Structure I
Amino acid sequence: MVPVIHYVLLVLCAVVIYLSCEWFVNAVEWLGLRLNVGKMAVGTILAAFGTALPESVVTLVAVTTGSTPRAKDIGVGAAMGGPLALSTIAYGVTGFVLLLRRRRQVAKVGDQTGVTPEQPGGQVLGDERETRRLAKDQKWFLPIFVVKVTLGLVAFAHKSTLGLAFFAAYAVYFWREISAEDHDDEPHEELEPLKLQRRVASPATLAVVTQTLATLALIFLASQLFVTQLDAIGPMLGLSSEVAALLLSPIATELPEVMNAVIWVRQGKTKLALANISGSMMIQATVPSGLGLLFTTWKFDHALIWAGVITIAAIVYLLLTMRAHRLTPGRLTVAAGFYAIFAAGLVPILS
């Protein structure tokens, strides 16, 4: 019966996270309107900060209160696992959902008009300006992440002080996003009613903040319980604790970002979905890394190096595709394949 309980809790947590994310994205769009930030900043800053905050707290607790080097390593692993899952699984799932959505739309139009469906990979996402906007975040992320991995390979005096540089890098990114000119974004479209005040055209700011904070708390608690269930199920599937931690936990901790992206794609807000992922990647590349550098030796083993290599490869693939203006739902889905490569290489490394 015990194994069954773990699987039931796993499904229940996933449902709670999804429903909480629906309420969260609804609230955060209203919050962006109240704060008068650009539409893209709603995804790259507000939504990303909210969903990445729980993982950053986990890293903070692990590196500051861990009583053994192994306990502190949990925080370092989380700092590497987050960007890996976002650059592969999150983008891949978003591409897959986009592909399904567009195929249904094209099939429906084809049934009505007799038009032949579009190419299997789907149409290019956005115009050249929008693609450049997407590529800009990857250009920010890649050099920061390369430095992050490089620091894990070397040891020298005062390396810990470089953690402050990662905080500074995010501060610059944050300011750039918040102060971006509105002409870079589409104007805020008419928003769905706030779920706490469905019959009110313009909800109270207190209600917006309350819904935002309450859903974040639910997402955090459900995500932690989800990770706990995966840790218990891993050995039942024949996976070692190390493999389960590096292979399954990153997917679990980044589940809110994935859910946000799926919800926004379902609502036809693709740019917000992609902005949420890229913004979360910037947080994961800087804040947890800064904490790790300040409170640990920040020394990588073979598994973490492998995670860094795969993350860099996935970002280079995405960046080249974006710069060539060839990013389609099908090519976005391919990003998930990099996680499969990571999984295939991780097992012999840890065995």
Structure II
Amino acid sequence: MCRSAAVSDPPLILGAGPAGSMAAITLARAGASPILIDRDAKVGDALCGGFLSWRSAERLRGIGLNLPDIGAHPVNRLALYAGAAEAQANLPETGYGLSRRGLDTAMRALAVASGAELQIDRIRSLSPGAAEGERQDWRSDSIFLAAGKHDVRGYSRPRQSDDPALGLRIRIPAQAGLGELLAGKIELHLFPGGYAGIVCQDDGSANICLALRKSMLAGAGGDPRMLLDRLADEHPHFGRRMAFAVPDLPIDSIGAVPYGWIAQRTEPGLFRLGDQAAVIPSLAGEGMSIALTSGAMAAKFWLEGGSSAAEHYQRALASAARRPVGVAKLIWETAESNRLGPPLVKLAGLAPWLTNLAMRASRIGA
């Protein structure tokens, strides 16, 4: 495949997570020479994205990355909990629990092996055709913004909620009893004002990722550990998992996550990827698939039309993301309701096919 328009500089990809690496792999394999820029020489472990749906697994197999080969933990069931209510349903197809460190390391290596150039720099700000880094300034008429949930100065996403969502993550080291509780499933624990997703990952640890309203943290005096202890006391199923956590485990956090936001337009030459393009509530487990889809789609649009294809790409991705993000947002708003959460779980137990339908409806189809 060839581009119809030449560019003066190689395309810049800001962020070597799944979205950025997917774009780099697609561009490099088509003969382009992308520059993949990340702030960390050593791959870290991002807060979100520890579960990959069957759709994500399929897309990764398409680029030659088989998740079981890098230690991913197979997941076949979804377990739901709200108060005393609980339900389980089979996933439409096998998903996987995998740390972001494991996935990002494999994808970054594959991008470099495919011909992408990896550079380490912390991008401070963006302007049309330029990225200001701590080490140097970078210029290109094609910039792929794949900074995840962290905004880059000059291109922040809107935050309009009076009670915005925040993310917390705690990881409990591998233990036999905890592994037995979580074997083969991903769990969603619904609370008034938020939820927690729990899944085993490649090293046997339990990744507990929470999306909660800021007011919940404020009600715990701004102390994440006090908030987790309170949730464990008030919700027995969640408490049973948290009983395996020793008091000094680190808690990661990120504030003001604009769940439900979709970029409807962009500037010439700027391709927004992943969470910089569409932020799906993470209880759907589809954020990673949106990241991978956006990376591949943006690269293909660029290969056809160069920097001038950015606006066409952004509209196409927004159209593809509209249904899954809308469905996931509706489920999230229902799940976090004190009045509707428990009945939702009971309904899921009585009609597992509805749960299966909701899981399929929240997948991105592009």
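Tell me which structure, out of I, II, gives -11000 once helix-only ellipticity at 222 nm (-39500 (n - 2.57) for each DSSP H run of 4 or more, over all residues; to 500) is calculated. Let's see the in-between values first.
Details: I: -25000; II: -11000.
Source structure: II.
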Of structures I, II, which gives 61, 49, 46 when Cα extents along the principal axes in Å is computed from the coordinates?
-> I
The value 3.3 for distance in nm of label points 7 Å out along Cα→Cβ at positions 39 and 175 was derived from one model only; which of I, II is it?
-> II
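Say we calculate relative contact order in percent (Cα under 8 Å, 6 or more apart) for every structure; which of I, II gives the highest result?
Numbers: I: 42; II: 24.
By relative contact order in percent (Cα under 8 Å, 6 or more apart), the leading structure of I, II is I.
The numbers here are math on the coordinates, done by the rules we state, and not lab data. Since the structure is predicted, the reported quantities are computational estimates derived from the model, not experimental observations. Cβ atoms are built from the backbone, for glycine too; each structure is taken alone.
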